[in-house]
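Colleague: Below you'll find a set of structures to go through.
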Structure P
Amino acid sequence: MSQDNAEMDPQEPAGPAPQDETNSKDFQFVLKALVAAYEPLLEHELKAARNIDELNREAGIAPPGIGEDIARLNRVFETFFTAEVAIRLLPEAVRGRFGPAEEWRWCMQHIRCCMIFGWLVCRGPRTFRASSRYLYQYWICVRQALGTPVAVPPTADQRRDFDTLVKALATAYKPYLTGELKAVELLQGVAGQTAVRVSELDEGDEETAAIFDRLFTQETARALLGREVFSTHSKEPFFWFCRCWCLCAIRFGCCLARARRLVSVRWCLRYYWDCLRHCLQPLHCRITGPSGCIRGLSDIMAGKILEPVAGDAYGTDFGHYLIEVRDPANTLLTNVVIYPNGADNPDVTLTQGNFAIAGGTLGWIDVQKAAHDAGVILLTSTTFTVTLRVFGTNGGELQPPCTTTYSLSADEAYIKRISTPWSVNYPDPSEPLRVANNALSALATIGGWMHVRGDAFVYGCLGEQIQQYTIWAIPDQPFSFPQPPPYTPVVPGANWTQIAHIEYAAQTVDGTLYTADQVRAYNMLNGNPDPSILTNIWGTRAECISVAIDFIDDLICWNIPSLIPSEFNSNLLPKMNAADEGGTGKFTFLLQIIDTDGNQFYDVQRAWVDNEPVHAAITGIASLPPCADLYTQYHDGTFKTVNIQGTAWDRLIDPADPTKPTSDNFAHFTVNFQKQGAIGFALLIDSPNPVPARPLPLGVGTLTPWNLQTVDAATNPLGLPADQLLAPGQECTYVVILQVWDSTVVNEGTDHESGYILFPIKIINGPEPL
């Protein structure tokens, strides 16, 4: 306060006052108790004024400190604030509402500390540093009053609680300091003008009160009282009123610190009296969140995506509250709200909010479950309605309830197919590709030219639309590339291969300008149930309508911007191993969607890419070259069994991993023979095992043994058609045929296959000469 104002006689506050109760017996009783508590303090000051020598002696000892102030204030407020005074301060109609006074004695002890804190803050220097010291003393006082004194030195938990209080004080003080700077600028502009008379009780009161209101939140209440004490007392119906009473007590202590006359002390009590009556509020509700576009949080409770519901639910007769969530079709959803327990933590066992809350967290919406339960309706809208219903102890309900709406940030960023194989459980980043849209179908490998199919679509929140999408193929031998979290950017690596990039921007086609919104509307990639092709380039397509004019149908067509499917050649992807012949390896395909607000959404799909040809060769039969003579019998007349040598082999995608049917996707090989002029083939072997056998490298081995009696017409052990057989002594040219396949889906419709590998041999059905 300036020196000019300090010399003025304080004015009583102007403006209409609440209903005057100052002549009541209760007010007079409390006033007498307050004056009686002040009397020793005034007598001490009067005595000092009359005895200059004693005053000089006290001044010579040491300047008065904060400890002396607290001791003196404790004596004053302990004398004043008795249980009877506390009860008489309350309106007579509510004195029994909160139960016996003994049950809320903890609150009365707390209130005395609130009065002292208010007095210190407003009596001492108004700086943040000084206020922090007073806050520390207040914290010490509260913990002592509640029977949980602060340790010396404070424990780690206690230090953490006080840090919370100091940070809250800094936040609460900031608007005040900003306002003071503005006031300095204003006063510089009116310097020299006549000072305005200001009441000693009003000056700065609103600013100070605002600091207190911002300081004492639900979170700071836990830090102030201690979490265990807070958990215990927050369950009591008196808790919310005690918080309001404390704020009134702080303002009362602040007012007393500024009072210089007894009449001002009486006005402070009047303010305090009226403030408590304002605390006795009817049921009240307010929702400050969620609203607008929400995303949910995954770090509140493991395994759940939750969105806090913030606001107020309190009142003198508060009983409990309910939070209701309705889907876009106005259907009430069940079990999607989690309420806080006494420690303000989510408790899935609670079915209602049991504690009055002012400016805190009322509960959490299980966003994922709410979306799941809303189901197909989300395809047309993602706007949910939240209703807060507050009930009194008598069962009555506040009307009207409080409501808010929020929208889910919805996206369809999914890769469902690469080539023709399917990602069955496509939201799972680790889901492999399968040959059919069935979780029991075989795993797939892919190669050649192919498309990526899926969804690339953004909707839900107002204004959110797709702006662009990109698909990369990322070499990923350990399949460890993680799916990026939404709303975070990625920087493409040097070895990433971009296989598609589409931007939705305005385009001009045949002289007509199409806006970005029109381009999006004509090219939505949200195929359901069949996925859309995502590997595209921009082109045009014709749109036609038939218009009936004078009973004649007139077909009108025009070109519009259109996404045109464009396959990519997987053989151009990087080789995983230097020995590979084509673009072969383990790849993670990454789809990124960016919406018009700059948000990013992702999906990944693992894929085994195989562009290695199968190897097939017949190198000899019984070590004979092509077209050589081969006798069916030894010289003693017994039939021979000879080996057909060659190769039926396919390289592993990952040499360190022989897993079938992915890394090792060798399918089978067949060896047939055919007599010259015969119709059809005779099968010797159909084998799933490569030659050479795993883990041998590419080379030569035995494709199959061949018992040459199979061509003997006299015995015909296989029951072959006559045109495949030789009579005794007969000879003819045969062709041995090798075919090799793997299981890779190539070019979305074929596989790797060797074709016919032919080996001619002349067979003579008789004994080999000596």
Structure Q
Amino acid sequence: MNIKFYFYDVRHVLIDGKSCIELYGINKEGNKLCIVDEFNPYFYAEIDNDLLIDKISKLNIKDGDDEISVLSVHKINKKILGIDKELIKIVCNKNSDIHKIRNEIKYAVLNTYEFDIPYTRRYLVDKQITPLTELSLVCDELGSEDDLIPRYKLNEIEFSSNKVDGNLVNTLKILAIDIETYYSDGGIDDFTEPILMISFYSNNFKKVITWKEIDGAENLENEKIMLERFCEIIKEINPDFITGYFSDSFDFPYIKKRADMLGVSLKLGDGPLEIKNDSVRIKGIVHIDILKFIRRTMSSTLETQTYSLNDVAKEVLGEKKLEVNLSNLSVAWDEDNKSDLKRFVEYNLKDSKLTYELFMKIFPNLGAMVNLTSLIPFDVNKGGFSQFVEWYIIYNTKKYNEIILSKPNYHEQESRREFRIQGAYVAEPRPGIYKDIIVLDFTSLYPSVITTHNISLDSLRREPKSSLNINPENDNLWFSKKEGYITKILSELILMRKKYKKELKNSEGDLLLAAKVGMLKILANSFYGYLAFYGARWYCLECASSTTAFCRYYIKKVISETKDKGFDVIYSDTDSVFLTLGSKTKDSAFDFLDETNKNLPGIMELDYEGYYPQGLFVLSKSGVGGAKKRYSLLKEDGTMKIVGFELVRRNTSPIVKEVQKEVLNLILKENSPDKALKYVKNILDKIKSKQISNDEMIITTKISKPLDQYSAVGPHVVVARSMEAKGNKIKPGSIVKYIIKSGEGIIREKASLPEEVDAGDYDSDYYINNQIIPAVEQILRVCGYEKDQILGKGVQKGLGSFF
């Protein structure tokens, strides 16, 4: 039987005592299938005596009632960091045998390799197949017609496209879920507080189930029957993906604990619900906690820093959650308030709708990273960029016949943690307001340095030596002329991005291609961090330190050359140089750029980032020197590029962001520092007279660790504990909002939930001295105004002090 198949999950299963693979996915028509394949696990060993081959092949280990034996042993040629080696390949019956056999022989052999590769990932690497791509398979039928998911035995892979289909998401069945729970005054308890309602949302299914008579919902007898109905609905829909928002840490663990308590069997897919390491797995269904992917993989592309469903949906979708007070849900439930309960049903369904739409929106990004790393969607969702780099390298080792290096053990990782690498070069900015600013920056500085200077573990101090590749700060660190395979892999990635960028110009609207271009850039930029990561298989301190040394060398060289050409350099940060034209023209800057690029080696390139009519750089908080990574640049179109100020940070109230933005506007756009000062004084008067609304005073922050681990109790911790007492689930990552009330006491004692603060009952002195003044003081000092004058005291110093 020939099958066109798109798989999205892979599982390890034992069949007749042998390790086998289960691939879950859909066929061309969108029907779910399971493909079963026999695959023998293995590892490698280096020996110095051929007699060991026969001994290992006859090995027999007693393990309780089981006998563990080796399936086969044969010689094989591999490379270890570019050096040819003759190894033996030891093939086992099941994956768990590998470590037992390795432990039995490790003192008899010289070394062992690839014993720590997860079985399912080993399969994907060996077969060179990628999830979400089209496979043409030759299969035989297995199982019976009663199976929820038909099963087939794989005979042959005829074709593998290795390219994700951007339209696949429209064929997949996607289901979003969300739960609402009862909250009591004693706080939420996973075992005693019931789930009140569960919502489902997909392209053709919208439903809320509950166990009270509420309009707009399916009404059931009790919570147990509701959980059983939850399982029935999942079985009826038989989705390919289930998504939730914070569902790894809240929704599914809560459902599991309540189901266990009430005796409900949670068989949602092809097996029971599994929860391990803060991740939920469902056999035959991919669970994606969309919050994880957004926070870990897309955070650099979003303006929001809170990652609440409301804020992310507002930025990504242009939609918001329904406005309700969740603390009133339990009251409405107890009082059987039909109108309020109906509103909560609508709220519950809207949360699922937003989650579903977010999933559909970010699927191209998820698919792009799956395509690049060949990891299954579940692993991409919970992984970080060091893991992505590592598996990108691993997937590419086969074509270079390279051995996959072993993970460092605990002691090795602890030893690596002790080393620190000197970072990038950052030149202290000169505080002031400047005109005609040109910003030049290196294109992908770290990846281009690594590839240009062949910085790879297998080229470190290897002949033939290259004078180009000697660390500019340590001539004992040098790299060969012969290209290392890590460098080759990174070079191919960079070339791939250039190719896709060119294709993208002619393919506007191709979301998957656009996402792939973006993910390629992030992946390439992550290689340096991976080389320095203590847990990396290809960790290389010398490589990482040489990379930063070359980066410092090139940025300093450009600074020196710009000065020689008569430009005034006012700031430099990592890969960028900020200079003013003075009496020069833009053309002279472009001439300098062209001349510099002609002399740069390899793929290194200095780029024109932009021209800014005006910019402001502030003093450091200590008042000595300029503040690094803290400036504002006025663009030619009148918008501003703002770095490091409160308006792009969390932990500040809306009024602070509004004031800071307006101050920068008045100074840079209108060239009117006097107006800026007057504006700030006016805001301070309004705060004193309570003319600013409470909404403008709300401070938003994030809980970074469990509440019982805070030794220093700040206002956000006090409020978080208050929220927990009211039934809110507070965990690391939870968002807390509060206002500092007026009255006696220290700040943390006056921190209150916004709904508990009467209009105007905020602490004016706190917001003036702890929020507004710190946000504008350093900006206005550049204009010659000191703190006392901002507060209505003192005299202006004069602009000349800063120029």
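Colleague: Matching task: 90, 31, 24 is the computed value of semi-axes √(5λ) of the Cα gyration tensor in Å. Pick the structure from P, Q.
Modeller: It traces back to P.
Colleague: Out of P, Q, which structure matches 11, 30, 29, 18, 10, 2, 0 when P(r) over Cα pairs in 10 Å bins from 0, in percent, for residues 136-255 alone is calculated?
Modeller: It traces back to Q.
Colleague: Have a look at P, Q and say which one yields 1.3 for distance in nm of label points 7 Å out along Cα→Cβ at positions 432 and 664, as calculated.
Modeller: Answer for the origin of the read-out: P.
Colleague: Additional query: Suppose Cα extents along the principal axes in Å, for residues 96-415 alone works out to 73, 54, 44; of P, Q, which structure was it derived from?
Modeller: Attributed to the structure labelled P.
Colleague: When you work out distance in nm of label points 7 Å out along Cα→Cβ at positions 168 and 752 for each of the structures P, Q, which one comes out largest?
Modeller: Between P, Q, the highest calculated value is found for P.
Colleague: Matching task: -11000 is the computed value of helix-only ellipticity at 222 nm (-39500 (n - 2.57) for each DSSP H run of 4 or more, over all residues; to 500). Pick the structure from P, Q. Walk me through the intermediate numbers first.
Modeller: Numbers: P: -9000; Q: -11000.
For helix-only ellipticity at 222 nm (-39500 (n - 2.57) for each DSSP H run of 4 or more, over all residues; to 500), the value -11000 is produced by structure Q.
Colleague: Continuing with the same structure: Here distance in nm of label points 7 Å out along Cα→Cβ at positions 344 and 376 was calculated and came to 3.7; which of the structures P, Q was it taken from?
Modeller: Q
Coordinate-derived values only; no laboratory data. What you see is a predicted model; the values in this text were computed from it and never measured. Cβ atoms are built from the backbone, for glycine too; each structure is taken alone.
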